[in-house]
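Where a number appears in this text, it was derived from the coordinates with a stated rule and is not lab data. None of the values given here were measured: they were computed from a predicted structure. Cβ atoms are built from the backbone, for glycine too; each structure is taken alone.
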Structure P
Amino acid sequence: MRKDLVPAAEARAILLEGAGPVGQEEIHILEAAGRVLAEDVISRRTQPPFPASAMDGYALRTEDVSEVPTVLRVIGISAAGHPYKGTVSKGEAVRIFTGGAVPEGADTIVIQEDTDAGDGSVEILETPKPNQHIRKAGLDFSKGERLLFAGDLLDPQRLALAASMNCPFVKVYRKPVVGILATGDELVAPGGELSDGQIIASNTFGLSAMIADAGADILNMEIARDDRGALAAKFEEAIAAGADLIVTTGGASVGDHDLVFPVLSEMGAEFDFAKIAMKPGKPFLSGFMMREGRKIRLLGLAGNPVSSIVAGYMFVRPLVNALAGRQASLVNPVACILGSDLPPNGPREDYQRASAERSADGQIVVKPLDIQDSSMLAALVLSDALLVRLPDAPAAKTGDPAMAVMLRDI
C-alpha cells in the first residue's frame with residue numbers, strides 16, 4: 001500500500017482502473033428505469049405496422065378529386081383498432097380517424113375541415129395530394145432493426161421505444177449492492193437519545209442518496225461501535241448480503257480508535273492507498289478483498305460530514321457509476337473568477353465551499369465562505385460551488401481566473 005499522499009486525479013484513476021459492471025440480469029421494462037443495457041435490443045415488429053392516418057378526415061383516391069367540390073360516397077369507417085376491411089373504389093371514401101388503418105385502394109387523406117359531410121356522402125372542398133396525412137408502414141422503424149444499444153441508459157424515451165418494439169424484457173447490468181457503514185462510539189441514529197459526547201450520524205444519509213442516484217442498491221449497515229469484533233461482524237454481514245462495495249465513514253485515519261484499516265487487513269483486505277492529497281477528505285482508504293472468487297471493493301471515508309460528501313462526489317459516485325455500467329460521472333471544474341483575495345494554498349488540493357453568482361458579462365464569480373471547517377454541513381448546503389485550489393497555488397487576487405465545481409445551476 002502506498003504511504004504517500006496520492007494526488008486526487010491519480011487516486012480517481014486508481015479507483016476506476018478495471019472497474020466495470022458487476023453482472024447482468026434480464027428484467028421487465030417496468031423495472032428497468034435508470035438501468036444500463038447489457039446488450040443491444042432489436043425490434044420485434046414494424047411501427048407503424050400498416051399505413052395509418054395522421055389526421056381525422058376521409059380516406060379516398062386522389063384521382064377521384066380532379067376538381068373541387070367533388071361528392072364521394074362514404075362506404076365505411078376506419079378507427080384506431082377498428083380498420084375498414086373493404087377496398088375503396090372509384091367515387092368512394094372511408095371516414096377515418098387518427099391512427100386508423102388506411103383502407104386498401106385509398107392513397108390520400110383529406111382532413112375533415114376540408115370537407116362537408118352529408119347523409120352517406122361527403123363533399124371534398126380541397127384538392128388532395130397523394131399520400132398526404134398518411135404515415136407509411138415502417139415510418140418509425142422496421143422489424144429486425146437495432147435501435148437500442150449496450151451501454152444505453154434506459155431513460156423514459158428509451159423505455160417507451162423498447163415497449164413499442166414489443167420487447168417487454170431487456171438484459172441490463174445488475175445494480176451493484178453497496179453497503180454503507182458509519183463507525184464510532186460517538187454516533188447515534190437520528191431520533192435517538194444522545195449521551196454526553198455523542199452526535200447524530202449524518203454521513204450515511206447523504207452518501208446513500210448519492211450512491212442510489214448513481215445506480216446502486218443500498219445495504220444499510222447502520223452504526224458500528226469502536227470495537228474490532230463488532231466492526232468485523234458488520235463487514236461479514238455485508239459480505240453475506242452480497243455487497244459488491246462497502247463504504248465506511250469514520251475510523252479511516254491512523255488514531256487509536258481508527259479500526260477500519262486494521263480490522264479489514266486482518267480479514268484479508270488489500271489496500272492501494274490510505275491518504276489523498278486533498279482538503280477536505282485526506283483520510284481515504286481504497287482497497288478490496290476476495291471471497292469465494294468474488295471481489296468486494298472497500299472504501300473508507302473520513303468521518304467529518306463535509307469530507308465524506310466531497311469525497312463521495314469526487315470518488316465514490318464515479319466508481320458506483322462504473323460498477324452499474326454507467327459512464328463515470330466525473331467532477332469537472334468550470335472556469336470562473338475570484339470574488340475575493342486568497343492566501344497561498346498548502347500542499348493539498350483544496351475544495352473550498354463558496355458562494356457563486358453571475359457577473360453582468362456572464363462570468364461566474366466565486367467567493368469562498370469565511371469558515372471552511374469540514375464539520376459544517378449547513379455551510380455546505382448554503383454553498384453554490386466548491387472552489388478548486390491546486391496544491392501550492394500562490395496567493396490570488398479578486399478578479400483572478402480560477403476553477404470551481406458547481407453544486408447547483410446559477
Structure Q
Amino acid sequence: MALLAVAEALAQVLAGTQALPAEMVPLRQATGRVLADDLAARRTQPPAAVSAMDGYAVRAADVAKAPVTLRVVAEVPAGHPLARAIKAGECARIFTGGIMPAGTDAVVIQELTVRDGDSVKILRPVASGRNVRAEGLDFRQGMTLLRKGARLSERDVMLAAAMNHPALPVHRRPRVAVLGTGDELVPPGSALRAGDIVYSNGYALLALAEGQGAETLDLGIARDRIEDIAAAVTRARQWGADVLVTSGGASVGERDLVQQALGTQGLRLSFWRIALRPGRPMLHGRLGPMHVLGVPGNPASSYVCAVLFLVPLVRRLAGRADQELGPTLQTARLGRDLPANDERADYLRATLAEDENGLVATPLPDQDSSLMLPLARADCLLVREPNAPAAAAGSPCVILKLRL
C-alpha cells in the first residue's frame with residue numbers, strides 16, 4: 001500500500017475541524033488568545049485635540065511675529081478641560097495630554113518661553129497645529145481595529161483597552177493531553193537501570209502545544225499494557241481533551257499496543273503511516289470529538305510530526321486566521337551536496353547561516369531519528385520532496401524555521 005503524502009495526511013487531520021466556541025475573558029486574560037469576532041473602537045482617540053508637549057496653548061496668529069508677550073489666563077492639566085475660550089492676546093499654560101482650549105490651535109513648548117507672573121514671553125513663532133495631536137489622530141469610534149482570528153499580542157490588548165473594551169470575545173483554548181508509552185520509559189531524574197530510557201518527548205510536545213495557546217494535561221507514562229493505555233485515554237476524555245497525543249507504540253510490533261488500546265475505546269482511524277522521514281509510523285483518528293495523534297517514539301520523529309500536524313491542528317481549533325495554519329516555508333540555499341531522495345518527504349535537521357546572498361541551510365551530518373542533540377542544535381527543517389533529484393551545494397531549497 002502506498003504511503004500517504006504529508007499534505008494529504010494534514011488535510012485529513014484538519015478535515016471537518018472547526019474553531020472552538022467563543023467566550024468572553026477579561027483583558028488581563030486575553031494575551032495569546034484568538035479573537036472570535038472583529039473588534040471596533042467604542043471611542044475616538046484622542047477624543048479631542050490635545051497638547052503633545054508641556055508648554056502654552058496659543059493662537060498661532062498671536063505669535064506669528066514673536067517675540068511677543070501674552071497673558072496667561074488659565075492652566076490646563078490632562079483630564080481638566082478648560083470651560084472658557086482663549087481670546088486674542090491670551091494663552092493657557094498646558095500640559096501633555098491636556099485638551100486644547102477653544103480658540104487655540106498650537107502649543108509653544110516651555111523651553112521657548114520666559115514666564116513672568118501672569119504673562120509669558122513667547123520667543124519664537126509656531127505654526128497652526130504645532131505640538132497638537134488632532135482629534136482622532138490614533139483612531140475613531142466605530143473603526144474595526146482588530147480582526148477575527150488574530151492571536152492577541154500584548155500590544156493588541158493595549159489597543160483593545162484604549163478602545164474601551166474591558167473584556168474580549170475569544171475562542172476557547174484547545175485542550176491537549178500528552179501520553180508517553182513504553183515499559184522502557186522513566187521520568188527525568190530517575191535512578192537508571194539497564195534498558196531504561198529517560199522520557200523526553202512529552203516535554204517538547206507539551207511545550208509546543210502551550211506555545212500555540214493550548215491548555216495541556218500531562219498524562220505521564222503508560223506501560224505496555226492495553227489496560228494502562230486505555231485508562232490514560234479515559235483520563236484524557238474525562239478532562240475534555242480536544243486532542244490526545246500519544247508518543248511511541250504506534251508501529252506494528254508485538255509491543256506496539258497504542259492502536260489496540262485506542263481500538264478498545266472506539267477509535268475511528270483516519271490513517272496510519274505517512275510518506276515522511278522522520279515520522280512514518282504516525283496515526284490519526286477520532287475518539288468521538290477528540291482528535292488522536294499517535295506520533296513515533298523516536299525523539300526527532302515525534303517532534304517533526306508534532307510540528308507538521310499538532311501545531312496546525314491546535315491553530316485550527318484555536319480559530320487562528322492571522323497566518324497560515326501550518327508553519328511557514330521559506331527559501332534558502334543548500335550548504336552542502338545532497339543525494340537523490342526516495343519516496344518519502346525528508347525533513348532534515350539543519351543549521352542556518354547568512355551570507356551576502358541570503359540564507360544558507362546546511363543539514364547536520366547525522367539525521368538518525370533517535371538523536372536529540374542534532375535536533376536541539378537545528379535552526380530549521382530542510383524539506384525535500386519525495387523523489388527529489390540530487391542537489392548541489394548552492395542550489396535553492398525550502399526550509400521550515402523551528403521558532404514557531
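Kindly point out which one of P, Q the value 1.2 was derived from, the read-out being distance in nm of label points 7 Å out along Cα→Cβ at positions 34 and 314.
Working: P: 2.6; Q: 1.2.
Derived from the structure labelled Q.
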Parent structure of the calculated result 1.7, given that distance in nm of label points 7 Å out along Cα→Cβ at positions 258 and 378 is the read-out and P, Q the choices
Q
Origin of the value 5.8, where distance in nm of label points 7 Å out along Cα→Cβ at positions 122 and 178 was derived from one of P, Q:
P
